[in-house]
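Each structure below appears as structure tokens.
Values quoted throughout were computed directly from the atomic coordinates according to the rules given, and no laboratory measurement underlies them. Just so we're clear, the structure is a prediction, and the values are computed from it rather than from any experiment. Cβ atoms are built from the backbone, for glycine too; each structure is taken alone.
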Structure I
């Protein structure tokens, strides 16, 4: 019997033979799939075959080292807390760190013959959640170190625990708490927090540098002498904004005519901006993060407020440009504080092209400010691990001791001539900033470098 256009239908005997064939073939196909998955090659995102490196005692560069937590013969386990979701979030930093670590794993054989793994926990920028996640990473996951934890308020919530996880008042059994992403000066205090170090310049370095920049360029920015310049300040209502404002007040010789605070999660800041405008400043300084900076620049553009904006380094050029989208021309005339290269400014430089390759090949985010920060943190961490391996000690204390041996290291995406030196009394990776100005045609001009 046939149906349709003369296509013969299988009878019962043919159906039975087909079922038997499937019973034989399916296991063979599955075995072939497993062999393919476990083969000697894997493919990065760009599809290029890459030999899967071996880790462990047989790996090139493997060394016997002292260990306690988070380091095995084949793995180095690091931890991080970051706002991976929520209204204030920085997932690109974590993704970029993982991409760079994977580049080191794939192309360099890891460190000390061991692959680097990063366990990241989402704290949604909540201090309470940050402490909870840090406790999990230390006590449950037993990472050898925390690296690149993000945000002043979240880091403040966890710093006591990480430096004294047993709660016994002793500071000799902490957990390396390295290269935290906050400029709060409290985290460059080895007497109180001997296991903690900072990545970016402290606000007490940046704010005076911004004040000096305005004073040195007062005629060009405002047509006035340094002591006559009128400045308004928009600042985030936390340690970022508060510490920056205090340091700026102390350093600035001109007139501060208005200061307006806002909450990090506020839906809009129009009232604060209107108050600033009413004070008729020549320059508006922003101690903020990209969301507020974007709102401020859009407000200035839409309202026709022709005022000079000077933004702190949490407002990376690329991040603000991306957030502004079709309103990116609102950045023209603004000045930005930076301490590393920025994709929007340095996109054609060889280190930035290599950064783009790494991010694309190993699952990183599109190149932007926080991807640069992420790779910078990861590069310094790899240097610390290499020193620990050479010293034969990858215990938590060994990692901390290795951190204090970093001397004259130049992260590939740092500004030209900038190096990182760390030590028992120096727990801040970067200590200088560069001011760049966005020109009317959208290009960038370097206006000077300030700091230590």
Structure II
């Protein structure tokens, strides 16, 4: 044996002089950290970990296991101490022991950080349960003094399991139509396995994977895909996905009217009606409408052509079953012009009126009603007709007139022509000479009377002498 080897052994003996101690009052600990389940023929690792209460200078222990279940493949340094000492390491798979697991810092150096003292590589060679027991454990400080500690052993169960977990899920919410929900949806994931579940993870719409611990909500409208998988304690994996479709909003309605617009929201011809509904999530299943108090009908574009006032009521249903509130609008059609006629009142003889003439204009419009009537006399200015009017001067008259309805329809101008020729009284007039007669002179009278529209039938003279 070389002098260098003897020096290292001397240092080791100084550091690891303490006997195993555990008075239950310390918090320093050494433990065998292992998987609960491993699969048959699987290679796995057991970490011998130390959590120091104070500064450590080194550690030593033996390990025992069930050799009918496990075998040790390797023992390696965990990196907690400066020196890994494997000169006296003994692996005995026949008896299920690992002896003289040793690591230390050089004298005067220490570590107070938790770490892995040693890593033991096992292979599971048969089905069963094996305890991983720590024995003859020693923890020493940097000066080689023994330290009290606690220790905990591990247990490994080797299973033969190639069956993946069984997966299921349930959705809780208000169901609509066509596999849609009309409310938030709570999602519950389930995985079962004979040997227990190691983990369940899920994600929504290709988002980040998350650990599943409890029911979770989906509260956004739209088409969602939930993916999840589970791993059992044997490492078997199973995955699945499912859809969660949510539409909590009713459709949005709109309409359009196409036709020749008149006045006062009237149309003067056929009107094409277009009803529209939009839905951001599940799309539209149906649009229903009715005209006035008629029956509900499935919508397709339609045209109104008859004169009158119409009330169109409509609503829509989306594929999730959400129903929009009814909306209504009015369509008014008047394609017919009003009708006017003039009536003349007066005394008529031989086709001529011999008295004043009163002109009355009657108007009718069965749909939108009369807006106004205009007239003019003998080509004069147009005047709004409000009441009958009278013409009294002799002459020939041409009265033009027309009416317009509230929809803006204007009838063609109409004309009535008539003549007034009244029988006016004659005008009496005369002259005489001489202008200043004497009692014996004869006075001559000259008749200058006139009748512009006839002939004087007789004359009556009164000289004042009885």
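From which structure (I, II) was mean projected area of the Cα convex hull in nm² calculated, if the value obtained is 55.7?
II
Match the computed value 2.4 of distance in nm of label points 7 Å out along Cα→Cβ at positions 128 and 192 to one of the structures I, II, and report its label. So the calculation was done on I.
Computed over structures I, II, relative contact order in percent (Cα under 8 Å, 6 or more apart) reaches its largest value in I. Work out the source of -1000 here, i.e. which of I, II gives that when helix-only ellipticity at 222 nm (-39500 (n - 2.57) for each DSSP H run of 4 or more, over all residues; to 500) is computed. Answer by label: II. A value of 0.15 for FRET efficiency 1/(1 + (r/R0)^6) of positions 160 and 176 (r between Cβ atoms, R0 = 35 Å, to 0.05), calculated from one of I, II, originates in structure II. Given that FRET efficiency 1/(1 + (r/R0)^6) of positions 144 and 392 (r between Cβ atoms, R0 = 35 Å, to 0.05), derived from a single structure, equals 0.00, which label among I, II identifies that structure? Only one of I, II returns 0.00 for FRET efficiency 1/(1 + (r/R0)^6) of positions 144 and 392 (r between Cβ atoms, R0 = 35 Å, to 0.05), namely II. Structures I, II were shown, and P(r) over Cα pairs in 5 Å bins from 0, in percent, for residues 320-407 alone at 3, 12, 17, 16, 14, 14, 11, 5, 4, 3, 1 was computed from I. Computed over structures I, II, distance in nm of label points 7 Å out along Cα→Cβ at positions 200 and 264 reaches its largest value in II. Match the computed value 0.40 of FRET efficiency 1/(1 + (r/R0)^6) of positions 104 and 208 (r between Cβ atoms, R0 = 41 Å, to 0.05) to one of the structures I, II, and report its label. Computed on structure II.
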